[in-house]
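Participant: Below are structures written as structure tokens.
Throughout, read-outs are computed from the coordinates displayed, never taken from laboratory work. All figures in this text were calculated on a predicted structure; none of them were measured in a lab. Cβ atoms are built from the backbone, for glycine too; each structure is taken alone.
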Structure P
């Protein structure tokens, strides 16, 4: 699930928060009021998701760089690149 907070503000009763959320995948939007404990749990889940996405991005970047190096190395070995290519 890709639901993300878009806005939040303190609400009544004290210690509660009104949270607006949106899903970029299905365009669902909603808002609700939650207690401090629920918000803390949600924040932890958001942090976990952020770390997970950052790890996936790092893996993709590494894979892309490895492929680029392989292609460049093959082009060098086949004498397809010269100094004129870097003007």
Structure Q
């Protein structure tokens, strides 16, 4: 499975749920979805199984732009800590 990105909006903002394996070839879709958001952005990563170096870098950049990370596994959290 590659990556699946699902967008859910409510009165508090928008949640982008990222499931599967985030790879270099998938980051364009994630960035497009993020740029289309209005208001507060949450990246729900509870079903993100892995990310390559480019995927981790993009997640880190989105956090620096104000996105909130929710539900990241210890593995994904460790990857993100190493890039900050």
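Participant: Among P, Q, considering only relative contact order in percent (Cα under 8 Å, 6 or more apart), which has the greatest calculated value?
Facilitator: That would be structure Q.
Participant: Have a look at P, Q and say which one yields 17.0 for mean count of other Cβ atoms within 10 Å over residues 40-47, as calculated. Mind dumping the intermediate values first?
Facilitator: Details: P: 11.9; Q: 17.0.
The correct label is Q.
Participant: Quick check: -0.81, -1.03, -1.07, -1.22 is what I get for log10 I(q)/I(0) by the Debye sum over Cα atoms at q = 0.17, 0.21, 0.22, 0.26 Å⁻¹, calculated from one of P, Q. Which structure matches?
Facilitator: Value -0.81, -1.03, -1.07, -1.22 for log10 I(q)/I(0) by the Debye sum over Cα atoms at q = 0.17, 0.21, 0.22, 0.26 Å⁻¹ corresponds to P out of P, Q.
Participant: Same structure, new question: With helix-only ellipticity at 222 nm (-39500 (n - 2.57) for each DSSP H run of 4 or more, over all residues; to 500) coming out at -18000, pick the structure among P, Q it was computed from.
Facilitator: Comparing all candidates, it corresponds to P.
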